[in-house]
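Take a look at these structures.
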Structure I
Amino acid sequence: MAEMKKQTLILILFLTFFKIGYSQLSDSMKLYYFKVNLAELSISDSAYIDALKYYNEAFNLKKKPFCKDKFNSAICFALQGNNKYTYLTLKYIIQYGYSLNDIRNKKVFDRFFLSRYGKKLVSFEKKKLVLYNRGIRDSYDSLLHKDQYFRIKKGSYDVYGDTIRKINKTNVVCLLKLIEKYGNPSEQLIGVYPNFDFNPFNILVTHNYVGSKTGQIFDFSEILYKAIYSGDLDSRVAASLITGSIGKDIYGSFFLGLIQYGILDKNEPELIKKGSLSGYGLLIFNPNEKTKKTNIEREKIGLDSIEEARKKLSFQYYHNDFCLINMGEAKKGFLFSNEEEYNNKLKNLILLK
């Protein structure tokens, strides 16, 4: 009990420490996101040469570009058959911890790995010098291990609910201490993960959402904004984390999901009725005054408009070698108990073939 009170006091002190008030993006970061958005829209139009031009302009604005953007530019180089620059670009993200195997699993790089530059990258990976802090990354990974240990055991919350809550609270305190001591969890600090999503920081924040199973122990929104404005945290990752942390969809994520519907089996309620699962689709979207306000809020942290994000989402559904959108996060499924409700919802979905 004394330990729990101590942790609560620490959380209050950290909340005071991190209370910074909202600032704004620097002009260079605004321009960086603007150029990257033009590059991503060019990719969505299969205009890869244009995309590389915009990426080059963006990378000149940020000393350490986000690895996600370097990765997408590497794909553009590969599609142009420019093996030298594919190699140089992939070297960058490998040094921040991106797995060579994950790169090799992308079909778009098949021809590159047959070239001498592809073989050179394989050799480089074996003796690479990492550019992130291994010790701090291990600390974050350790917190994630503790976070997941009882959640993924059989019974999960039903059996270990109290234990998970205690671990969650301890993890929040540890996470805040890490941030206070070492700064924001930037790619330079903890490296990158497969989806360029700042995992495990992402997951630890997610488990502190408003309405989460363990209850919100700490509101990370202030820290997230601070990390965005400093250029440490990618706003394309942070936007959904802010939404969950404050419990309000100010960035329009409701219309930025790939939705799939299904009907529950009446005889076996835990199963999906055979043949009822729809394809993925986007909700019908009619821009209005609210959309304009949402897009203004999105622009403040360097995000594209809802309309542009939906275009990228549709493109990546068919071209999943790219990482314009985190598809794992974008895909959402909903099940209904009866066919009438299912059909009514399906009318509001634009199915992707």
Structure II
Amino acid sequence: MRVTLVTPEWPGLNHSGGVARYAYRLAEQLRENVTLTVVTVEGNDAFLDGVTILRAKRDEGRFGRYYVLPFRLRRLVASSRPDLVHSFGDDWALGHRWPTVRTFHGSALAEARSSKGLRRINHYVLSAFEHATARWADVRVAVGADSMTEFNCQTSMPPIVPIARNGDRGEKPSVVFVGSFHGRKRGWMVAEAVSDYRRLHGVDVGLTVIGPSSDRDSWPDYCNHRSDLNDTDVQDEISRAWVLAAPSSYEGFGIPAFEALALGTPVVTSPTPGSEFMSELMYGNVGLDIVSDDDFAGSLLRRLRNGRPDAAEIPTSQIEPLLALSRHDRLVDEIYPQALHAFRWNSSRRRL
């Protein structure tokens, strides 16, 4: 079966977010079962043996990114001659020409509610497009609870793959954060909490940030700012830290928080649809602190005061329900056949 994965987010020269890293790891697994083509954009230069990668021109600015790119993606998808399209977004121009699986990594409506100015207006418009694609997708897959409800998805599949515990915990108290200083990731909250603790208590707490290089000057001088890391490097940094901080105002799932728990690193996170979905599905919540903004700094510092954490204290067994839902063979054995059947059935109805 020829499957085309539409994912504008794909690892490249610039900082790669969670969706890009998940898309790559999912493609690594899918290539063993299907003839896979990935449709993405220029600058996302990561290659993958056995996978055809097509790149659309990258347009600068908000209009090009969200309103021109979908038409460029459509041309590349058509050239790949797919038996099935699996889309991660920016697909409203594709139409319903092929059997389609649509994965919703959260929702533009929720992004709009946590944004301001033109960004908010833009996401309200994109929300209308998202709901249009949801209506014609043959199978809708949610990564978390809010997208499950908003788009009436048939199933849920967390955007994760199994990872092995690795690396040694650092001797020095340290915090790791994945994301940007500004925006919904709210890295500034982490910087304030760590800086206040260092100043008031005289403790040399380390802070490692994995984020875009353009963001470096926003962080304190003592911060170890890392960009352009591969999956192994990211997981090594999370393994070495004493706690992962995730004060995002919105997450459809929250891949760094899951990775931290899988690697035995405690997590302090805001109450988002993603963190609450994760909490509800896990067998227990050892190492996962979901706290309000008022309690965030205090909870982060309590984790540091608890001392160097032992990975064995966070059992890998508690994340097994999430891993069971996320198995890539569910796509091949269950979800893709369901989409093919639904497309054929709807096509036959249209001919009647």
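Any read-out appearing in this document is the output of simple, stated calculations on the displayed coordinates, not a laboratory observation. These numbers were taken from a predicted model, which means no experiment stands behind them. Cβ atoms are built from the backbone, for glycine too; each structure is taken alone.
Before moving on, here are some points about what is shown:
- In this comparison of I, II, the computed figure 23.2 for mean count of other Cβ atoms within 10 Å over residues 142-149 is attributed to II.
- Origin of the derived value 22.1 (Kirkwood radius over Cα pairs in Å; candidates I, II): I
- Entry that produces 18.3 once Kirkwood radius over Cα pairs in Å, for residues 86-237 alone is calculated, selected from I, II: II
- At a computed 57, 31, 24 (Cα extents along the principal axes in Å, for residues 126-213 alone), which of I, II: II
- Computed -17500 for helix-only ellipticity at 222 nm (-39500 (n - 2.57) for each DSSP H run of 4 or more, over all residues; to 500) - originating structure among I, II: I
- Structures compared: I, II; top value of distance in nm of label points 7 Å out along Cα→Cβ at positions 134 and 334, i.e. the largest, recorded for I.
- Among candidates I, II, the computation of mean count of other Cβ atoms within 10 Å over residues 70-77 that gave 19.1 used structure II.
- Here the criterion is mean count of other Cβ atoms within 10 Å over residues 62-69, and among I, II the highest value is seen for I.
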